[in-house]
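Chemist: Given below, in the form of structure tokens, are the structures.
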Structure 1
Amino acid sequence: MGFYRSIMENKALLASFTAWFIAQILKILLTFYSSKKIDLTRLVGSGGMPSSHTAFVMAISTSVGRMYGWDSAIFAVSLCFAFVVMYDAAGVRRAAGNQAKILNIIIEDIAQNKPITDERLKELIGHTPKEVVAGAVLGILVANIMV
């Protein structure tokens with residue numbers, strides 16, 4: 001029982017999951033605000049405002065910095081990890097999303113001339129820099145409140 005209790009009392013882990021959850025709820029609310037439709041798939045979907053991946057890793061990084069010191073090796077590791085995740089969210093996954101959008105346009109164009117599968121690729125898999133910054137701010141705020 002000590003193992004599970006320790007996990008549930010881990011402030012850094014709780015801050016990270018809280019930041020992720022808040023980001024996902026904000027995605028639902030912002031989607032509702034812009035489209036006037038409740039889209040519960042946003043709770044588990046990637047992409048969108050704010051970046052839940054970034055909120056998650058910045059909350060853990062901020063928590064580690066607060067708990068073990070800003071000059072600790074574990075903070076340096078967690079911050080480097082956070083930067084890799086944020087780069088991937090705004091760079092690689094964003095580029096893949098843009099490629100999916102272009103491929104979907106090509107599929108539509110081809111479909112008008114001959115029958116082909118109309119399977120759509122997922123376009124919302126990356127983040128804009130603004131979404132990543134918003135996620136980072138959210139993660140930092142949540143960690144500072146909870147740790």
Structure 2
Amino acid sequence: MGNNQKGFTLIEIMLVVIIIGTLAAMVMPRLVGQSKKAFIKRSRADIATISTALQRYEMDNGFFPNQQQGLQALMEKPSSSPVPINWDGPYLDNAPKDPWNNAYHYRNPPQERTHDFDLYSSGPDTKEGTEDDITNWGK
């Protein structure tokens with residue numbers, strides 16, 4: 001019987017662990033921050049989708065939902081004034097939440113855009129009025 005055992009030595013295993021650790025140290029900094037960028041892009045896409053639904057609502061009815069009716073007017077015909085006569089919705093299946101699981105904010109009358117409405121997410125810090133807000137007015 002010979003001493004013909006097959007397997008890895010402790011040194012070989014340690015070398016593999018060191019190589020994997022080195023590769024992870026080089027790759028991880030590139031991945032950090034990518035999810036925040038992806039969330040911001042998704043939020044901008046959601047704002048564009050909601051804006052399109054609001055514009056369809058306005059084309060059908062001649063006005064945007066007011067502040068009280070809010071984005072819910074895109075899913076259910078409002079019964080409060082001004083009641084849309086030509087409501088042809090739902091314009092959205094549901095009210096999307098931003099990537100941080102918060103509702104999008106809608107203002108009409110707007111404070112930032114004079115010609116239609118304000119639509120925005122509070123962004124990753126979830127605080128309104130900060131530089132992290134993602135808006136339809138180019139902030």
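FYI, it's all coordinate maths here, none of it is from the lab. All values reported here derive from a predicted model rather than from experimental measurement. Cβ atoms are built from the backbone, for glycine too; each structure is taken alone.
Chemist: Of the structures labelled 1, 2, which one yields 1.3 when distance in nm of label points 7 Å out along Cα→Cβ at positions 90 and 130 is computed from its coordinates? Don't skip to the answer; put the middle values down first.
Modeler: Details: 1: 1.3; 2: 3.2.
Derived from 1, not from the others.
Chemist: When FRET efficiency 1/(1 + (r/R0)^6) of positions 74 and 106 (r between Cβ atoms, R0 = 41 Å, to 0.05) is calculated, the result is 1.00; to which of the structures 1, 2 does this value belong?
Modeler: Working: 1: 0.30; 2: 1.00.
Source structure: 2.
Chemist: Consider the structures 1, 2: one of them gives 18 for relative contact order in percent (Cα under 8 Å, 6 or more apart) as calculated from the coordinates. Say which. Can you show the working numbers first?
Modeler: Values: 1: 35; 2: 18.
Considering all the candidates, the number was obtained from 2.
Chemist: If you rank structures 1, 2 by distance in nm of label points 7 Å out along Cα→Cβ at positions 18 and 42, which sits at the top with the largest value? Don't jump to the answer; show the numbers that get you there.
Modeler: Numbers: 1: 2.3; 2: 4.0.
Biggest value here belongs to 2.
Chemist: Can you spot which of 1, 2 the value -23500 was calculated from, given it is helix-only ellipticity at 222 nm (-39500 (n - 2.57) for each DSSP H run of 4 or more, over all residues; to 500)? It would help to have the intermediate numbers written out before the result.
Modeler: Values: 1: -23500; 2: -12500.
Going label by label, the one that fits is 1.
Chemist: May I pose another question? Suppose Cα Rg over 2.2 N^0.38 Å works out to 1.80; of 1, 2, which structure was it derived from? Before the final figure, lay out the partial values.
Modeler: Numbers: 1: 1.26; 2: 1.80.
Considering all the candidates, the number was obtained from 2.
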